[in-house]
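So, here come the structures, one by one.
Computed from the coordinates by the stated procedures, all read-outs in this text should not be read as laboratory data. Treat the numbers as computed from the prediction; the structure is a model and nothing was measured. Cβ atoms are built from the backbone, for glycine too; each structure is taken alone.
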Structure 1
Amino acid sequence: MTVTLREGVSDWPTAGFPGVRMNPDTLLPVVVNEEVMESALAASDDPADRIMALLLDNQPKEAAELLAEARYKDPESFRLRIFEAEVHRATNRLDRAVQLFKHLLQDVQGSAKEAIVHQYLGRAYFVSGNALAASEEFARALDLRVAMAADAALIYSSAVALQRARNVLELAS
């Protein structure tokens, strides 16, 4: 099967789900192939995937409702905890998103999940306009991913995000 991406996005970092990539300017996930994403959603029974799709479709209220139901059933789910903070980010409650990511970071410190949380925390800082804190978090995520010999796509995603945050800092000075 040939996957056709929206024009101009082939070098965008993957965003962890089929048909979704990270916009290198906004550092936010974007659907670049609706058909591939819908096919992956149809094959998934993970509520976190549906929550992600609702957030991508700019439906944070619906995402929050599904999240509450899913967290009730699985309160310790790492992915659902990530999406709890992402719902806050998507609704511009950025301070709360940062707070939740910092709390989650304490819980996963020293584990393979730590780099993931640094990446999400960096994105929350970036969206809130704090490019300095974002660059620090992206650098931590990149260092951890390189040290763990993570998948090249994850390393690339962190490198692109770090470069973007540094570019914003440079423009601001």
Structure 2
Amino acid sequence: MSQVNRPAASIAEGQADHMAACPVHALRGRLRRVGLRPTRQRVALGWLLFGKGDRHITAEKLYEEATGARVAISLATVYNTLHQFTEAGLLREIAVDGSKTYFDTNTTHHHHFLIGETNTVLDIPGSEVTIGDLPEPPEGMEIERVEVVVRLRRKKIVRRALPASS
């Protein structure tokens, strides 16, 4: 049966199925559900962020990707959008050394490895780290979450001197 002859309810269902399969439509819906208006810039940055699976990214790297994709946007807007996404629960912020901040698209409970030489962040499943004996928080405060960042470096190769030949 052609779509022209289908009842109106069937046409609406078919359109809903088609729209649900559209990643941009899904992203717009996701932004609306967390209370963010799906502006052109939010949708463009969301597409770059969430379209590649779970990842860790800095504002500068996302800005590079956006400009490479010909998205007209400023670095300040990238920062603002990342912070809005974080406040809305779409991202997790990972502060490293107080000067480097990564944004994580995986918002589940987990921890991180940080490879110092490359500034690469890798996920550690939450079940692989045990945290206990936390101090009592100050009066009127509660622990929001505990995040562990395990810093890695390449093992140093110890070279043994060869015995002197006689």
Structure 3
Amino acid sequence: MTAHEETYEDLVEAIADLAEANLEVPVIVEGERDIRSLRALGLQGEILSLNAGVSMFHLAETYSRRLRRAIILTDWDRRGGRLCRLLMDAFEANGVHADVDLRARLTLLTRKDIKDVESLAGHVERLSRQADGGWHGKESKKYYGSRKSRAVQARRARRILATRGRSRGP
């Protein structure tokens, strides 16, 4: 089993656990693109956005009126880590249990490749192609990698013609 296959299987398992937990517990993300990415991955439960135009503590108080548990899934960059800690503290002050275990699992599985939730669906798709032995890079690189500009072709032709004119040996 290759590294791509192992990573892909672990990532699919983590996303399946997230989808299963999301049926009962809402997932809190940073924005609309994160919501679209999670929907593309098959999450069917409630997904709430932090980008509502109100302060973090007001948002936590509003959510705590109807929630007892929540899954925090902010991006895994520095700003996402700060948001996660702020949200955990705000929820804790309002009596809501905040689960960040799935965020930690996804961070460990994708930390070198992506840094945000909105890239997750595309990353899973890329990994599935790599695990199947398909193309490993961007589609544009596949197309443009085989193309040479006219200037490059002309330089190469001149170089080849110049080496043919030289005599080889003594």
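Quick notes on this one:
- In terms of mean projected area of the Cα convex hull in nm², the structure with the greatest value among 1, 2, 3 is 2.
- If distance in nm of label points 7 Å out along Cα→Cβ at positions 70 and 94 is computed and equals 2.5, the structure in 1, 2, 3: 1
- Parent structure of the calculated result -18500, given that helix-only ellipticity at 222 nm (-39500 (n - 2.57) for each DSSP H run of 4 or more, over all residues; to 500) is the read-out and 1, 2, 3 the choices: 3
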